[in-house]
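Values in this text are rule-based calculations from the coordinates and carry no lab data. In this text, all values refer to a predicted model and were calculated from it rather than measured experimentally. Cβ atoms are built from the backbone, for glycine too; each structure is taken alone.
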Structure 1
C-alpha cells in the first residue's frame, strides 16, 4: 500500500513560521541578550519548546561538556553516564550523582549505588527540588504514584 502525502501549503508555511519564530526567540535571548518577552506569540510565550537545533539545547550542551568529553577513553562509563543522564534528563541531577559517586572525576556503573541514588532523589523531592525533566519523557511512571520513577529507575 502506498501512502500519498498531501501537502497543504498554508500548514507548511505555518510550520516554517513557527520554526523561524522559535529560533528568533533563542537568538534574542542568548545572542542579543534581550530581556523577555522575546515574542508576541502567546503559545511560544507561555510554553517551553525544544530548540530548533538540538545542539543548542541546554541538556545536549551538558552531555557534550560533562559526559562525552570526560569519558572518551572509557566507553562503558560513557554509556553508563549517558543512560543515567537520559533517565532523568536534568543536568543538576547528573551533577548531584557525580558528586556522590565519582572518584577521580569519573563515575562508573561499579561506583553507582541504586539505594543511595534513590535516597538522593527522595531527599531532593522532599525539599521541593525537581530531579527530572518532563522533556522527552521515557515512561508514564507518574501513573504508578509519586515515587514510581525513583523505584523504577533506581
Structure 2
C-alpha cells in the first residue's frame, strides 16, 4: 500500500464525516427555526382573536357599516331623482330637472346630427359611472326658448350646471 493513497483515503473519510456533521447541524437549525416560527404564528393567531373582540374594533366596524348604509341610501335617492341614467327631457321639464339636482350635465342635440349621436354614446357611458351627476338631453329644435337664453350656437352643445 502506498502511504499517499492511505493518507488520501483517510482525508476523504474525514472530509465526509465533517460534511455529514455539518448537514446534521444545519438540519437541526432549520427545525429549530421552523418550530420558533410556528410558535410565533400561534401567538399571532391568539392576538388576532383577542383583537376581534376588542370594543374599539367593534365600534369601527359598526361605524363603517353605518357609513356604507348611508351611502347606499344616498345612491338610491339619487337614482329616484334620475341620476345614473341618460334621458331625454322636454323644454317644460328643463328648469325642474336643472334646479332639482346639485350637478347636471345637459346635452343640446339635433336628432339627425352624427356628432350629436356620438356625444350621446359618451354621455350615456358617463351617466352610469357618475351617480352624483344627472345627465339629460334636450332636443334643440323643440326648445327654442332655452337655446336662445343659453346662447347655444353650435350642436352638439353640452352645458354643465353646478
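As an exercise: helix-only ellipticity at 222 nm (-39500 (n - 2.57) for each DSSP H run of 4 or more, over all residues; to 500), calculated from one structure in 1, 2, equals -14000. Which structure is it? Of the options listed, only 1 reproduces it.
To which of 1, 2 does the computed value 2.4 (distance in nm of label points 7 Å out along Cα→Cβ at positions 66 and 122) belong? The value was obtained from structure 1. semi-axes √(5λ) of the Cα gyration tensor in Å was computed and gave 34, 20, 19; which structure, 1, 2, did it come from? It must be structure 1, since only it matches. Here relative contact order in percent (Cα under 8 Å, 6 or more apart) has been calculated and equals 14, so which of 1, 2 was it run on? Source structure: 1. When distance in nm of label points 7 Å out along Cα→Cβ at positions 18 and 90 is worked out for each of 1, 2, structure 2 gives the greatest result.
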